[in-house]
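Listed below are the structures to be examined.
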Structure P
Amino acid sequence: MYSNGRPIKVTVCFEKGFFFPISFVLNEKNIRIHKVVYVWREHRGDYLVYKFSVRASRDIHILEYKEFDKQWYYHESQYW
């Protein structure tokens with residue numbers, strides 16, 4: 001469903017014990033997130049991977065935060 005993720009910079013908001021992205025940099029452009037559409041997490045060994053389906057303008061993007069390397073990744077959305 002996703003292409004290989006590439007590392008990106010993300011601005012995050014922490015609220016009520018959780019976090020969510022509010023903007024990210026893609027191709028040297030700062031992209032403001034208008035809505036977090038869906039959030040899910042997966043276990044990878046002892047760590048969690050958080051995935052966010054987000055709407056920015058008219059486009060849907062998939063962002064992923066990997067707990068084990070403390071890094072955000074961008075995935076091309078192919079079926080949204």
Structure Q
Amino acid sequence: MGIEKFIESAKESLGLDEFKISGKKKSLKSLLKKLQVKKEKIEKSLEEKLDKKKKKELKEEFEIISLQIKKGNKMLDKLNAK
């Protein structure tokens with residue numbers, strides 16, 4: 001998956017409409033920060049008492065965001081290696 005495709009898919013999953021692509025590294029770092037904030041919010045929400053359906057949805061979203069962060073960090077490492 002290319003960097004542009006990753007940014008596009010992460011942008012869609014976060015619902016970010018006003019995200020500008022300025023430079024690959026800068027965009028990727030910005031996106032990773034937003035993903036991390038979203039992940040932390042979900043972690044806090046999972047600690048609360050929720051019904052099973054809502055908790056399952058949050059766990060799925062948490063897993064997706066964690067995977068996106070992992071992929072993003074790998075891409076950033078590749079860009080920094082150049």
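Just so you know, all these numbers are worked out from the coordinates, no wet-lab data involved. Everything quoted here is computed from the prediction, not taken from an experiment.
Which structure, out of P, Q, was helix-only ellipticity at 222 nm (-39500 (n - 2.57) for each DSSP H run of 4 or more, over all residues; to 500) calculated from, if the result is -28000?
Structure of origin is Q.
Ranked by relative contact order in percent (Cα under 8 Å, 6 or more apart), which of P, Q sits at the highest value?
Top value of relative contact order in percent (Cα under 8 Å, 6 or more apart), among P, Q, belongs to structure Q.
Out of P, Q, which structure matches 13.9, 47 when Rg and Dmax of the Cα atoms in Å is calculated?
Q
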